[in-house]
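What follows is calculated from the coordinates using simple rules that are stated; it is not laboratory data. Since we're looking at a predicted model, the values are computed, not measured. Cβ atoms are built from the backbone, for glycine too; each structure is taken alone.
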Structure I
């Protein structure tokens, strides 16, 4: 069994610095997620078709965003995305120095990733139509999840 790292050790500042960088990257990706989800939310309520996101029957944000699967208990899925990404932004900025933040970030990111994967399944096998904004959100939450895993693993080493 190894001894804990002394507080004066140079390892602690380097881990804190690495966590600051990871939190900054998560915050940037979260802001991008808020933007993508906000555009999707606006399109959910829009009356007109979307020119930039409707490429064909197989790639149509409007079909996905206005399907019966675009709400959960009456709440637009895109609105859930805005709130979820805002929570990740809050954790990665205002709570970044708290000892429980790596666990909270990891839990929130994995929860978001699982939800995004479920929605991707719906796109692929139920609607058979892809939403570019949804796929962008999937990539963002996947990257946030990877960074949260790295952050959690670094926290476990201390």
Structure II
């Protein structure tokens, strides 16, 4: 399954890039994220609870970031195990472009599921993936537009 989208973030590119690499901000934005731990500059561990149709599972996973083309773009790959529910793995390529005082964020993501999740209707899995992606970017935009404490 493949997803594409773009969103305009009302912040400069360097600030958007930094936020996309900040585990505290990511934890606020990832739907169902219970824990996000940075093990190194490029490796993160996550615990996420998701419900896809009738299947609800807690996924434990790892994410690896590739910042070699920063701050214009970066890639990430990850995989998570949801126990009896199955697994999910995939990756995303993110491109950041200056648009005046804002940044256009474009992404292409690919995902694969296995186990009980793979037995679900592929339209259900795809619509859930789109909803989760949309929720992440809505949360990210909200975090990026909030006034800092004490401002």
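Numbers below:
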| read-out | value |
| --- | --- |
| If distance in nm of label points 7 Å out along Cα→Cβ at positions 107 and 139 is computed and equals 1.1, the structure in I, II | II |
| Which of I, II leads on relative contact order in percent (Cα under 8 Å, 6 or more apart), largest value | I |
| Parent structure of the calculated result -8500, given that helix-only ellipticity at 222 nm (-39500 (n - 2.57) for each DSSP H run of 4 or more, over all residues; to 500) is the read-out and I, II the choices | II |
| Which entry (I, II) yields the derived value 0.65 for FRET efficiency 1/(1 + (r/R0)^6) of positions 67 and 115 (r between Cβ atoms, R0 = 35 Å, to 0.05) | II |
| For 1.6 (distance in nm of label points 7 Å out along Cα→Cβ at positions 75 and 91, calculated) the corresponding structure among I, II | I |
| At a computed 2.3 (distance in nm of label points 7 Å out along Cα→Cβ at positions 19 and 59), which of I, II | II |
| For 16.0 (Kirkwood radius over Cα pairs in Å, calculated) the corresponding structure among I, II | II |
